[in-house]
1. Once mean count of other Cβ atoms within 10 Å over residues 35-42 is calculated for all of P, Q, which comes out largest?
2. Of the structures P, Q, report the one carrying the highest value of relative contact order in percent (Cα under 8 Å, 6 or more apart).
3. Among P, Q, considering only distance in nm of label points 7 Å out along Cα→Cβ at positions 83 and 163, which has the greatest calculated value?
4. For percent of Cα pairs over 28 Å apart, which of the structures P, Q scores highest?
5. Once distance in nm of label points 7 Å out along Cα→Cβ at positions 131 and 219 is calculated for every structure in P, Q, which label goes with the largest value?
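Every read-out reported here was derived from the displayed coordinates using simple, explicitly stated rules and does not represent laboratory data. Computed from a prediction, not measured in an experiment: that's the story for all the values here. Cβ atoms are built from the backbone, for glycine too; each structure is taken alone.
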Structure P
Amino acid sequence: MEILKFILEGKTAFFRVPEVNTYYSFTFGNVHKVALLGIFGALLGYGGYGGIGKKSMYPEFYEKLHQLEVAVVPKKDSKGYIGKKIQSFNNSVGYASKEQGGNLIVKQQWLENPWWEIYLKVNDGESEKIKLCMLQKNGIFLPYLGSNDHPADITNVEIFKGEIADEDEISQIDSFFPDSLVELDKDEDEIIPFQYAEFLPVGLDKQTHMYQYEKFVFTNIPILCHQAEVVCTNQKNIIFF
C-alpha cells in the first residue's frame with residue numbers, strides 16, 4: 001500500500017473541546033481525526049461548517065473526506081503529552097460582549113510547540129488529491145491547527161510503502177491506537193512504562209454534528225494481542241483509524 005507521511009507542527013494549537021466552563025475554553029491534548037480532515041479540506045479548497053444544510057448534512061470537507069484513514073505518531077520523548085498554557089486576549093469588535101465597551105476577555109488553553117508525524121493511506125481519489133497537493137505545495141487555503149490564530153507548518157512530505165505486519169513481528173505499536181482494539185502486556189517489567197490516554201473525536205454525528213469520541217492510547221508497553229490491522233512503514237508499526 002502507498003502511504004503519505006508528513007510532519008505537522010506549529011508554535012501553538014487550539015483544538016477546542018466543546019464542553020467549557022465559565023472562565024476557560026480548553027483544548028484536546030493532541031490533533032484528532034476531524035481536525036486532520038479539516039486541514040486536508042482546507043488544502044483542497046473544500047467548505048467548512050458554514051455550508052451545513054445547503055447541500056449536505058455535513059460540512060463539505062467531512063462529507064468528502066470522512067472515509068480517509070490516518071495514523072498519528074507524537075514525538076517519542078513527549079510520551080504523547082504536549083505542554084499547555086492559558087492565554088488571555090481581548091476581543092474588542094464591539095459586539096463580542098454585552099459588557100460596557102463591548103470588550104470580551106477571552107481565555108483559552110493552547111498547546112505549546114505541538115509536533116506530530118501524520119500518516120495517510122493513499123487508496124482513493126481524495127487521498128490521491130491530497131498527496132499531489134502536498135508534494136506540489138499548491139494548497140488552496142492555509143492550514144491551521146484548530147483556528148486561524150494557529151498557522152500549521154507542514155514539512156518533510158514523503159511517500160512510503162506499507163505492508164501489513166506479521167503477527168510474530170509486532171511487539172509494540174508506535175502510533176496512537178484505539179484502546180478497544182489492543183490488549184497490553186502490563187506485566188512486562190523490563191522497561192520503564194508510560195501510557196498516555198485521551199478521548200478524541202473520530203467523527204461527526206449526522207443529526208447534531210457533535211463529535212463522536214473514541215479512547216486513544218500511546219504507550220511503550222508491549223502488546224499481547226490486537227484486533228486491528230497493523231501496518232509497518234517508515235520502520236514503525238502503526239494503526240490507521
Structure Q
Amino acid sequence: MIRLVTLTIGLFAAAVLPAMAAASVVPIPFSATYNVSFRGINAGELHTTLRPEASGEYIYETRANPRPLARLFVSRKAVERSMMRIDESGVRPISWFSDDGRSERDTLEFAWGVEKVSGTVDGKRVELSTEPMLQDRLSMQIAVITALLRGEEPESISMVDDRIKQYSYIRVGTERIRTSAGEFEAVLYESTRPGSSRLARFWHSPELGYIPVRAEQLRKGKVETVMELTGLKPI
C-alpha cells in the first residue's frame with residue numbers, strides 16, 4: 001500500500017507540476033487523505049478534496065472517518081465545505097458550510113459587493129464587514145497554498161468564524177519529512193494569533209504543489225493533534 005501511495009504521488013508531481021510552475025495561478029485540484037492522531041492516539045482519517053465547478057468556482061471539502069473510540073467526539077457524517085473563487089488576485093470565499101453530523105450546522109455567506117459576511121456560527125448570528133482577502137476556515141488553507149505557488153509569503157491572514165481573527169503565518173525553515181506516503185523536502189510554517197495558547201505547524205511540500213504533508217496543533221507548547229499525509233492524487 002505504501003509503495004502504491006508513493007508511486008501515485010510521484011506520478012502526480014511528475015505530471016502536473018511543470019504545468020503548475022508555468023502558470024502559477026491556481027492549485028491543481030486534488031484529493032488527499034491524512035491520518036489523524038490526538039495526544040498520541042490514532043483518531044482516524046481526514047479526507048480533503050479541492051475540485052473545480054462548471055461555474056468556475058472551486059469547492060474545498062473535508063470529511064472525517066473517525067476510529068470507533070473517536071466517534072464519541074466526531075461523527076462519520078461530519079463535513080465542512082467552502083466555495084471560493086481563485087484568480088490572479090488570490091482566493092476569495094463565496095460561502096462556507098459546516099455540519100457536525102449530529103445537530104449543529106454553521107454557514108457563512110460572503111457578499112463582496114456590499115462588503116458584508118453573514119451567517120450563523122456556534123449558534124451565534126454573524127453580521128460583519130469584510131476585509132480585503134478575508135478567508136473562512138477552509139479557504140484560508142487554499143489561500144496559503146496559492147500564495148506559496150506564486151512565490152508569495154502569507155505572513156498575515158484574516159479569518160472569520162464567529163468573529164474576525166488575525167493569524168500570522170511565518171516561515172521557520174526547511175526540513176526533510178518522512179511519512180507513510182514517502183519522504184519529502186518541506187517548508188515549515190508556524191501559525192498563531194495574538195493572545196492564543198495554540199500554535200499550528202505546517203510542512204508544505206514544494207514538489208507536491210505546497211500541499212501539506214504534515215500538520216501539528218500545539219496547546220501551551222505541547223503537541224495535541226497530528227495530521228500526516230497517507231495518500232494524494234489529482235482529480
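1. When mean count of other Cβ atoms within 10 Å over residues 35-42 is computed for each of P, Q, structure P gives the biggest number.
2. P
3. The maximum falls on structure P.
4. P
5. By distance in nm of label points 7 Å out along Cα→Cβ at positions 131 and 219, the leading structure of P, Q is P.
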